[in-house]
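Any read-out appearing in this document is the output of simple, stated calculations on the displayed coordinates, not a laboratory observation. Computed from a prediction, not measured in an experiment: that's the story for all the values here. Cβ atoms are built from the backbone, for glycine too; each structure is taken alone.
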Structure 1
Amino acid sequence: MIDLPWAPILTVKRSALPEMTIYGIISVVDGNGRSLLAAGNQDAVLWTRSVLKPWQLLNHLHVLKKHYPQLKDEHYALMLSSHSAEPIHEQALDEIFAVGGVDESVLQNTPLFPYSAKQRVAVKKLGEKPKSRWGSCSGKHAGFVLALNALHEDAAHYLDKDAPHFVRLKKLLGYLAQEDWRSIPETTDGCRLPNYGFKASTIARLYCQLQRSVSELGLSEAPSELQEALAEYETIGRLMFEYPLYVGGEERLDSELMQGKYSDLCKCKVVAKEGADGLLTIGVAPSTKYPRGLGILIKSSAGDNARIFSWLAAEIFYQLGLLCNEKAKENQLAHIERVFHFQMA
């Protein structure tokens, strides 16, 4: 038997009869590490999938800034994105190639059709085959290639899990997660890059960090080999908040959350990132209500479902006292009821 970490987090009733129940994990922590809301096994190790992308960029952002001054903020935002291959994403990707003096043949991520339904239909009508540039991780892969070229490391083998750049990344993650980097669980992501596992509560804590300053986090005490990378930590959260459509795309929940779907951005800035197979992570900046910010992780055992994640995010914001759109709590139909199986501590 598999010891499953999931707990029921949402049941939908139709005319008083249960129709479906969603199982998963929810972890909400504040900047002091205190658990404010929890469902499921908080110590369960989850693959980070695409919610790891901010730290994958952080690992070499200082290198890119130093060697490619022509790169713009929107280019960096694409490098931590799971983009929908909309026109703005393709344009930014081509600009990255031009600055780096490479072309899309350097990409080794999985060839796909665009995530954007409109773009997918358009390219299929033209008889196109899946391409790496349309994969949602192509910006991230381009960032790895440019950084390794600048460091005169072997960019042709940038997927190698034992390469120096991944050792550096694991050391960075180990320091931030307060874990031995050598013991971090490892797998291969859908885009073919190495991916790592952390406890649910740890992932939530990492997202809380994205909305905190370097001085607040005390990162100046980090090992010298990590200092240059960590100096850009605040930049990562700013890129996500200022360029939400580059991080995801039109009608993507993470982009919508960063644009204020449920929160008053004048009172609390939000960064968010979706991850494959049922992950949504949110970082809430420090505010009067939560002076040291918040980190939120939602994991659905059933995988991706934007509608369900939207309901869960709205409920969590409501319980935290951050929901600014009360209509998000309303049921569309009188005979449909949403029952949430979690409550603030």
Structure 2
Amino acid sequence: MSKISTAQLLGLCGRMATSLEAGIDVRIAWKRESERARASAAATFSKITSSLSRGDSLTDALAEHRDRFPALFLQMVEIGEAAGKLPAVFGRLAAHYENRIRLRRLFVAGITWPMMQFFAAIFIVGFLIWILDAIAQTRGPAAYDILGIGLTGSHGLLIYVLLWVGIFSLTILLFFLIRHGFFQNTLLERAIFRLPVLGSCLSTICLARFSWTLGLLLESGMDVRRVVPYAFSATGSQFFMQYQVRVSSALQQGEELSVALLSTGIFPNDFLDPLQVGEQTGRLDESMLRLAEHYEERSRRAIAVITKIITFFVWAMVAAMIIGIIVKMVAGYAGFLQQLSGSH
């Protein structure tokens, strides 16, 4: 079964934080969540409620369904329950998931209009393929081939539609495979992270996730050596995660976190300097949470830049399609004039 969505986790954590802060027992609060849940989540939440009713801890109840929840969520709940800070932990998790949803919405809002233009261009070309043949059947000897690849009439329109269906299907399949880790290629990611502008934007987003996770877990009282694997995993990037073993090994040998991260060469000075100050003052968790807020703002700007880059490429494809059609029409008209002058 698929994991609980980020939107569901946001609602769950927000309501649990409010209920537990109000003094409501965790079993009652979770029972309300199971009654509220829909679809596949309802069955999972109901089983967790049953486990809590039998006297199991929330950590143990969730552990039976760890495939449905992110590792960060499970670890934070475990630490919060052990330290008696579940309300605060759920509140922090709610803020974390709200930030992720905010970034996603920012990207979707920025890319919606260019994608509408792209699909409109595809529709218009398909309409022209069909209508020009219909006109030719009543007024001309042959249909005008607008794309220059032999697609005319209903048959050409069918091929055109199937072509785009195939392209979109392959794109969706590729997205699914990448999202589920079938193409985890560190060399490919390294090349992407070295691209001008785009690489910097992606690195900023990863650093924001890293600092949020690091701050949240350290604030909950978790040892830094146990925190690091979760922080690297939260980046969602193989390029970052490849350094996790090196950093963990350095920490086990007594190195400070700032020194261990510096050795990777992928963490900038404006990230390492506050981290080092936090280590020296004994307030690493506070430093990381403040740094996370800073990188959250930078992430929003990075998403805006990435959106502009994608928008440019979408518009470039639409422009190329339109220019290609215009060039084809002009060339056809020039050929017609040449034939006409030759006949005289």
Exercise for review: Consider the structures 1, 2: one of them gives 1.14 for Rg/Rh (Cα atoms, Kirkwood Rh) as calculated from the coordinates. Say which.
Suggested key: 2
Exercise for review: Have a look at 1, 2 and say which one yields 26 for relative contact order in percent (Cα under 8 Å, 6 or more apart), as calculated.
Suggested key: 1
Study note, to complete from the structure: Note: helix-only ellipticity at 222 nm (-39500 (n - 2.57) for each DSSP H run of 4 or more, over all residues; to 500) at -27000, derived from one of structures 1, 2, originates from structure 2
Revision key, fill the gap. Highest-scoring structure on mean count of other Cβ atoms within 10 Å over residues 281-288 (candidates 1, 2) is 1
